[in-house]
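Quick heads-up: structures coming right below.
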Structure I
Amino acid sequence: MIYVGGVPFSADSSSSSSQGNNTLVALMEHPILVSASSSFMAIPERKFSVSEEYGSERTRQSKCVYIFQREYATVDPALVDLVGTDEATTCVGLVLRNRKSGMTSVSHMDFPNVVDIGLTQMLSLVVDHDADTELDVHLIGSFNDALPQHADIGTRSESHSKLDRHSFRLCMKIVEILQRRREKFHIQTLHVLGHNTGWNSEGNAVPVFNGFLVETSTGSIIPASFDRTSRCPDEIVRRIRVMASFGDPSWKGRLLDTYNTHTDQFIIAPCSWTMSLSHSALALRDLSDSEILLNCSTSPSAEGPDFVDNERRIWDYLIQHPDWRDTFPMKQPHIFARSADGGWMRQ
């Protein structure tokens with residue numbers, strides 16, 4: 001059940017099939033959530049880095065957990081200071097935080113078909129089974145990818161003009177499942193779709209913010225972006241796991257589980273890929289930057305400046321390691337423990 005401002009939320013629905021649509025539309029127009037989104041928009045974006053050479057503030061003392069697309073992590077505030085994600089265009093970052101314990105689960109959802117089971121995965125360690133659990137909820141990311149160039153973003157329907165676009169369908173599914181479940185979800189931030197839409201120099205609609213950080217001790221949410229040094233551990237292998245999961249039936253409808261809440265470790269389970277993926281990488285590597293964007297992104301005009309480079313690095317790895325067993329000898333996972341400086345160390 002969704003709550004806004006401490007009050008149960010409901011939206012008129014003429015049919016069950018339109019329930020998620022009407023709920024999302026009404027939430028996007030709710031004065032409390034509109035005000036919260038405006039406040040979030042005014043927060044300066046934090047540039048997160050663990051390397052001083054990039055000119056960002058040094059943050060090695062902070063114990064951070066970073067999640068990629070289709071991953072989730074539930075963190076204990078006694079062990080982790082910050083948890084976050086970025087690189088979201090049509091994806092949505094979802095935060096669930098237990099008001100009593102501070103246990104916080106964050107996911108980077110990319111398609112509607114992972115929402116139902118994915119939400120159950122997230123709730124497994126944040127819900128108090130002996131009492132009604134009060135959960136603060138934040139949805140950040142996605143943008144109005146239904147908008148044509150130079151459209152009027154101020155129109156009343158900018159957040160829900162078309163149902164065939166990635167962002168709207170994903171957001172609609174999330175609020176539909178939240179409303180359907182018995183837990184008490186207090187939505188604090190709904191910075192998605194039209195609220196998170198701006199314009200680039202070519203006049204294309206783009207997300208204002210692509211990521212965020214959660215301060216686990218307080219539950220505060222701030223806009224954030226990460227550089228390559230902070231998207232860790234095991235960056236390239238985890239990116240490949242996302243690709244491989246689409247063809248792996250064991251991951252159907254599920255978020256990727258990489259982080260162990262109790263031990264504060266990353267455990268990257270083995271994933272397999274076929275030689276054909278390496279052959280595809282050889283062909284894709286020869287594409288131009290614009291062709292890579294058109295072929296590999298749901299929002300080619302809205303991707304970050306390092307999107308193409310990240311894709312090429314994935315393909316280079318696959319070309320150099322066509323046999324997945326070279327990456328996971330004896331089918332053993334990659335395990336990373338927290339180092340003394342707050343980073344990660346391979347075990």
Structure II
Amino acid sequence: MDQHIAEAIGRPDLIRLDDRLVCLRFETMKAVSALAAVRHLLDTGAVRRGDTLLDSSSGIYAYALALACHQYGMRCHIVGSTTVDHTLRTQLAVLGATLEQTEPCSDLKLDQKRRVERIHEILAEHPEYHWMRQYHDDVHYLGYRAVADRIREAMGGAAGGAAGLTVVGGVGSGASTGALARYLRGAHARAGAPADGPADVELVGVQPYGSVTFGAEHVPDPEIIIAGIGSSIPFGNVAHELYDTLHWISFDAALAGSVDLLRRHAVFAGLSTGAGYLAARHERERAPERTVLFIAADTGHRYVDTVYARHREAAALAELAPREIAHQGQLALPWSRMRWNRAPAVAAAGVIPPRSVPR
């Protein structure tokens with residue numbers, strides 16, 4: 001029996017949509033990382049009950065951290081973007097979290113920069129606060145070990161069977177897709193198989209156009225940068241060398257994926273899930289011998305007006321296919337795909353080249 005609602009909210013469902021297509025569905029995925037991170041900080045003495053935990057958020061992490069603070073008797077202070085809506089503001093207030101919202105800004109990079117600057121101002125005023133650094137600290141990987149164990153158990157031991165498993169999801173901070181791949185590959189290696197063998201776990205990251213994480217900042221999306229899967233500022237806990245393949249997906253294509261997922265499989269999920277579903281279907285078609293699992297990070301409720309109300313505009317998935325590219329200079333909307341081949345990040349500014357290894 002769960003001891004707190006946060007534990008139930010963070011536990012995912014595994015839903016088989018097709019013979020080789022599985023949805024890992026969360027109500028609020030970041031509850032997994034927030035709970036484990038706070039528990040680890042308490043266990044190691046980095047923080048104590050009653051301390052204030054601080055971070056910046058565009059919405060979902062704010063709720064997850066507020067829940068973790070509620071469970072463990074901590075105070076929570078959030079510097080939030082203008083995307084934090086009335087429903088979430090009300091929940092945070094009742095949970096006892098303090099929310100500061102930045103001034104409205106149409107430039108996402110400027111909005112994120114302002115929030116980080118405000119974090120530093122608060123830390124200067126209150127050095128006793130603990131900055132959670134959700135985009136930079138590997139402590140947020142910890143919660144996904146249990147999720148990897150659940151995937152392996154549900155799929156009968158070796159994840160994906162003899163032909164292997166392909167995990168698809170938004171890159172974001174790296175603490176979901178990156179962590180799952182790290183734990184799944186680690187368990188597979190301990191079982192005696194080579195880490196890069198044919199039965200290994202492949203990781204497919206999904207990015208929006210305009211994200212700097214894998215070098216797409218030079219291609220803007222006329223709609224928005226999809227929240228949660230990309231960033232206009234560098235993230236410190238993305239392990240680039242974990243990713244085999246990348247998909248860049250526009251708002252319009254992700255909208256089509258979200259609508260099709262609800263219409264075809266009755267899964268009501270967020271916009272990043274629509275992008276992941278689109279990429280997962282394509283990867284399944286390319287390698288029909290492998291099981292493909294994609295992540296649904298949250299429900300679709302906050303996307304009712306911006307996505308689902310536009311369902312009549314959604315393109316049929318049969319009309320969508322990725323453009324295969326060799327480097328980021330070839331990126332083009334609405335959908336591009338590139339083999340990354342577990343290459344490390346390149347520190348220099350500009351385009352990040354993939355390692356030249358055949359598929």
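A value of 23.5 was derived for mean count of other Cβ atoms within 10 Å over residues 23-30; which structure in I, II was it taken from? Of the structures listed, the value fits II. Could you tell me which structure in I, II was used to calculate Kirkwood radius over Cα pairs in Å, for residues 167-222 alone as 13.6? Answer by label: I.
Can you spot which of I, II the value 4.5 was calculated from, given it is distance in nm of label points 7 Å out along Cα→Cβ at positions 215 and 295?
Numbers: I: 4.5; II: 2.3.
Going label by label, the one that fits is I.
Given a value of 21 for relative contact order in percent (Cα under 8 Å, 6 or more apart), point me to the structure among I, II it was derived from. Comparing all candidates, it corresponds to I. Quick one: helix-only ellipticity at 222 nm (-39500 (n - 2.57) for each DSSP H run of 4 or more, over all residues; to 500) came out at -8000 when computed from one of I, II, so which one is it? Structure of origin is I.
The numbers here are math on the coordinates, done by the rules we state, and not lab data. Please read all numbers here as calculations on a predicted model, not as lab measurements. Cβ atoms are built from the backbone, for glycine too; each structure is taken alone.
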